[in-house]
1. I, II: which one has Rg and Dmax of the Cα atoms in Å, for residues 16-87 alone, as calculated, at 13.9, 38?
2. One of I, II was used to compute relative contact order in percent (Cα under 8 Å, 6 or more apart), and the answer was 33. Which one was it?
3. Using helix-only ellipticity at 222 nm (-39500 (n - 2.57) for each DSSP H run of 4 or more, over all residues; to 500) as the calculated read-out, with -14500 as its value, let me know the right label among I, II.
4. Among the shown structures I, II, from which was the value 0.6 of distance in nm of label points 7 Å out along Cα→Cβ at positions 8 and 192 calculated?
5. Work out the source of -0.39, -0.67 here, i.e. which of I, II gives that when log10 I(q)/I(0) by the Debye sum over Cα atoms at q = 0.10, 0.13 Å⁻¹ is computed.
6. Compare FRET efficiency 1/(1 + (r/R0)^6) of positions 24 and 168 (r between Cβ atoms, R0 = 30 Å, to 0.05) across structures I, II and report the one with the greatest value.
Structure I
Amino acid sequence: MSENGAQPVFYYDFASPYSYLAAERINQLLPVVPEWRPIFFGALLRDIGRTPWSMREETKAAGMADCEQRALERGLPPIRWPRGWPIDSYSVMPARVAVYAGLSGRAVAFSLAAFRQVFAAGRDMTDVDNVLIAAAACELHPKAVLKGLEQQAVKDRLRANTDEAIARGVTGIPTVAVGDELYWGDDRLEQAAAALGATA
């Protein structure tokens, strides 16, 4: 726990390459393991009226190149972009499955597997088979997953996660919340770690 007794929260969505980059190191970098809390980023964007860099022609190419360079520097597989990313490949399905996986303590395992499907394998998460491949990697049964992602309680939890992020002032992902402070961006994980009392 942090000094104020609250567990930090990691807000993310599977369409975000910076969330992928953060996910690959956050548990090792932060001195306190955060709660992984998936959100529906599309709903957040609609609520705050913001267009992300990945949906603007003047910033998309530079952002993609930056993500590719960071992956290279960290020894991750080369980023492979899903066809039609980000709009055509966007789906709320993996976020729902991440919520469902969290019910059995597998949110982190599923989320890492799903991120790798998207950005290491270039697979489209609108395809349920690709989501099920990620689920199988953390031993979630396909039939249970298909049933779970349609559960109203799972949908409600994802909506609540998103509403909570909006209420806290989250405007982009990845964001780590440490108490009342928000650290938005893969490049701000070190600051979040420092706020949690990490030693240099």
Structure II
Amino acid sequence: MSKKVTLPRRYLSYSAWNLWKSNKDAFRSKYYEGIEQPTSEEMIFGKKIAGYLEKNDPSLAHVPRYSVPEFRIEVEIQGVPMLGFLDSFDPVQAKFKEMKTGRVHWDRVRVAKHGQLPLYMALIRAKFGFYHPYTELVWLETARKKSVEVFGGMEMEGDRGEIYLTGNVETFKRRIAKWELRLIEKEVRAVAEEVSEDYAQWQNSINIKATG
């Protein structure tokens, strides 16, 4: 039986898992100390669009999706409590679509490297006992309106205007192999054990400071 892990929150999410792998200091700051990371305009805009999709806003009727928006899935993988929110979910076939906004172009290579897709597929398999091997990432391209800025009395075009959807929507199909699911499950366990050990050390240091 796997050793029980102790997490700063009662579960791991994709964002937490990814942050630990990419920037451990930022992870400790956010999840140990409760210091939220700066939120960019692009992230705020993405959340707004996600809300529109969840409410089936008619302005986004052209965006392909399944019957269930923002599906919450909470399950254990390798003894690790996990939480995810599937942007668009088909409960009959256990299929999902991941929605992304942004100016940086998505392509097949970038989609193939995106760890969120196999992780969410692993959550589905753990929750329902089966899954559809294909998933889709849907990219809603964004841009910024040009703004007029004055420098030294001269008007110049800037790129600090309002963010908007260009109307360009691209869908990328991705097949998730069984070996990828096994690999991602091992990674989940490995990250959880690293976090658990690191968190215990951090708590001990806090207790020593408090009693010292």
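Just so you know, all these numbers are worked out from the coordinates, no wet-lab data involved. It should be emphasised that the depicted structure is a prediction, and the values quoted were computed from it without experimental measurement. Cβ atoms are built from the backbone, for glycine too; each structure is taken alone.
1. That value comes from structure I.
2. It was calculated from structure I.
3. The value was obtained from structure I.
4. Only one of I, II returns 0.6 for distance in nm of label points 7 Å out along Cα→Cβ at positions 8 and 192, namely I.
5. I
6. Going through I, II one by one, FRET efficiency 1/(1 + (r/R0)^6) of positions 24 and 168 (r between Cβ atoms, R0 = 30 Å, to 0.05) is largest in I.
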